[in-house]
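Next up, some structures in structure tokens.
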Structure I
Amino acid sequence: MDSLVAPDEKLQKWMVSIRRAIHRQPEIAFHEIKTQELIAKKLTELDINFQRHNTGIIAHLGPQQGNAVALRADMDALPIQENTGLSFSSEIDGMMHACGHDGHVAMLLGAAALLQLHTLTKPVVLIFQPAEEGGAGAETMINAGALDNIKSIFAGHIDRHFKPGEIAVQPGLICAYTDEFTITITGQGGHAAKPHETTDIIVVASLLVMSIQTLVSRETNPVYPSVVTVGRIQGGTAANVIAHQAVLEGTIRTTHNETRLKIITGLQRMVAAMEELYNAKTLIDLRSGYPPVINEPQATELARRAATRVVGKKGLQEQSHPSLGGEDFAFYLGKIPGCMVRFGAAKSQGAAPAHSPQFDFDEAVLPIGAAFLAQAALVSHGD
């Protein structure tokens, strides 16, 4: 690792303490009050100017004039009950940092500390962004002027599929479209012993869930990854009552716009067909989610150079296929060139996936992420 931006032991412990403090007090989208306050305190300690925007923060390093490079970290937690057994587990019922955003904040503050040791010739902007988990907080920060006079932007995401000491850098599409749907099915309810007098909505909903799976397996080009998941079903009130209504909620993840449109059209067709097939009434609400994250080639090359400085050629990895996860970093990339990388953070034991109650990561990733972000800024400025 380049000694110029290598966190020493003191800085590493500082980042760990920040990560754990945030982890104990998770806050969901647009409620990151305590998280914002902690970030503000640490930036003040570093003598870095900043402004608060909603529950986010935009900070400025280096000279005031010139095209800046932006570095971004997301801040929000998820509505999940933690079950990790960590000594610094969430102290808030029903909320947890289950995607590594606590680590992302610690990394960006670490990068800020490293860049303060360097004489910057051009400005660097730090974006601490709220509401990545479904709230499109990136748009809020863009509207607040986060990208004013910014020429490029970089970020990273903790990833348990790679080991500590590895950074995955990939040009092109790395995250998917994330559309959501709600389907409401209604009909004549009644007594469980007299199904002939009713429209059994639970049966209709179950058949629809199974039919939806054929949209991917039989109606889309298999070379383009896609998935349709029904994540929630609500229906019925008692064991001896045939329900009069059921509600299905789910998500569509695609990496190709033609595939995305075909799945959406097919879903609408299947839902409409249920009315005639089973004498039920249906209503579908489709909501556009995040656009795909598409790393710009030149920015990706800069990110690759920065990563090589930090982990060497041996630690430089590729993301072999796009993730079907969504990321609102896509909104920044819709405005300016940039690149998001993956920071290896797999633990030797207990590889629970992100968004699970058992999720955790190896904190050895924190100095690596901080060093990469600092190097991305320096490399982009030609240093």
Structure II
Amino acid sequence: MKVTISPGKAEGIMAAPPSKSMAHRLLICAGLAKGSSTIYNVDPSEDILATIDCLNALGAKAEYKDGVVTVKGTDARESEGGVELPCRECGSTLRFFIPICLLSRGVKRLTGSEKLLSRPLNVYKDICAGQGLHYAKSEQGVFAGGILAAGTFEVPGNISSQFISGLLFALPLLENDSEIKILPPFESRPYIDMTINALKTYGVEVSWKDELTIDVPGNQSYKAKDATVEGDFSNAAYLESFNLAGGKVSLTGLDELSAQGDKVYKEFFKTLNEGYANIDITDCPDLAPVLMAGAAVNFGAHFTGTARLRLKESDRGLAMREELAKLGIRAAVMENEIVVESGHLLKGQTLSGHNDHRIVMALAFLLSIAGGSITEAESVKKSLPDFFTRIQKLGIGVTSDELDK
């Protein structure tokens, strides 16, 4: 889908989108609980629909309707082999469900896009090899099966926190206690705290032994419970980004006490407005595209902690550099840092969304200043399907044949 955006100022008040990250976690906990739960304030993004599909594949019964998901849980330890878990393009879903698939002996197949299956999974490959469990990856998907044994798990802290969260979902259901040792450097701890909060909501207790060690008592069970998904700071940042160019957008429904690491965007936006910025995004990599866009139209910035951007839906550093260049803005991408210069945007350019929802949303902000078009804009469905409708309501001109259907 190609969208064309006209220059304009965004203004208005709207409810923040529901947190995709927390919705994943609450849905999985409810799916592993005995009994029925209801999850409120769920946005039917492609990623969330992938998690719902995977729960159903394992024997749970999850159904979405009008922002609400009803979930009848299942005992994943009794799930059968031979089933397919369709992860679509969602890295969280894939990495969260592999350990859950290792709660029973039968081999399951987790499928997804070519890009998804190319993302790193060696943490699980090594665990399976060490315990003699079945693990294989091919163009047809990831095949995993065999019963995971409790114990001590060493996990690199600088690849993805999703591996740690995946283990946290499964390990409490084992008979014996486990321990997760995180090998430094440790990045994205806020996402681990979100997982721990979700586990606690459903009656599962794990605790930090120290800054790099998590104790996971075994022989626990998830308890069914109704829950409401909190507002999402990640997508909120992309909606409030228009304020970096003189907009007046305000979002409601954001909990300032949330464990979400991306709530730091408000502080970073202020820094970008004040002058040349030095920003560490180690704990909030999903903010990188919008921060790079904000730096380009303000005073420029030097970003550190950027190495993992190449492991996202696109290589986000290089993707943003390429699109900023089309707009006349120079950026340098290095191993673990990015420098973005500031300048006047070239008008009327056609930009590529790189099949990456966060790239598309960041480019939409830039084109609200310069005007132009974005291809592959449909990728916003991955996390915020109504993004373009939302910014239209805020006063940004957006046209597309598909949007008009």
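The numbers here are math on the coordinates, done by the rules we state, and not lab data. All values derive from a computational prediction rather than experimental measurement. Cβ atoms are built from the backbone, for glycine too; each structure is taken alone.
Can you say which of I, II returns 3.2 when distance in nm of label points 7 Å out along Cα→Cβ at positions 8 and 256 is computed? Here the read-out was taken from II.
Taking mean count of other Cβ atoms within 10 Å over residues 56-63 as the criterion, the highest value among I, II goes to I.
Structures I, II were compared on relative contact order in percent (Cα under 8 Å, 6 or more apart), and the highest value belongs to I. Calculated for structures I, II, distance in nm of label points 7 Å out along Cα→Cβ at positions 208 and 328 is largest in II. Among I, II, considering only FRET efficiency 1/(1 + (r/R0)^6) of positions 176 and 280 (r between Cβ atoms, R0 = 41 Å, to 0.05), which has the greatest calculated value? Going through I, II one by one, FRET efficiency 1/(1 + (r/R0)^6) of positions 176 and 280 (r between Cβ atoms, R0 = 41 Å, to 0.05) is largest in I. For the read-out distance in nm of label points 7 Å out along Cα→Cβ at positions 16 and 104, a value of 3.7 was computed from one structure; give its label from I, II. It was calculated from structure II. Here Rg and Dmax of the Cα atoms in Å was derived from just one of the structures I, II, and that gives 23.2, 80; the source is I. Which structure, out of I, II, was distance in nm of label points 7 Å out along Cα→Cβ at positions 272 and 360 derived from, given a value of 2.0? Going label by label, the one that fits is II.
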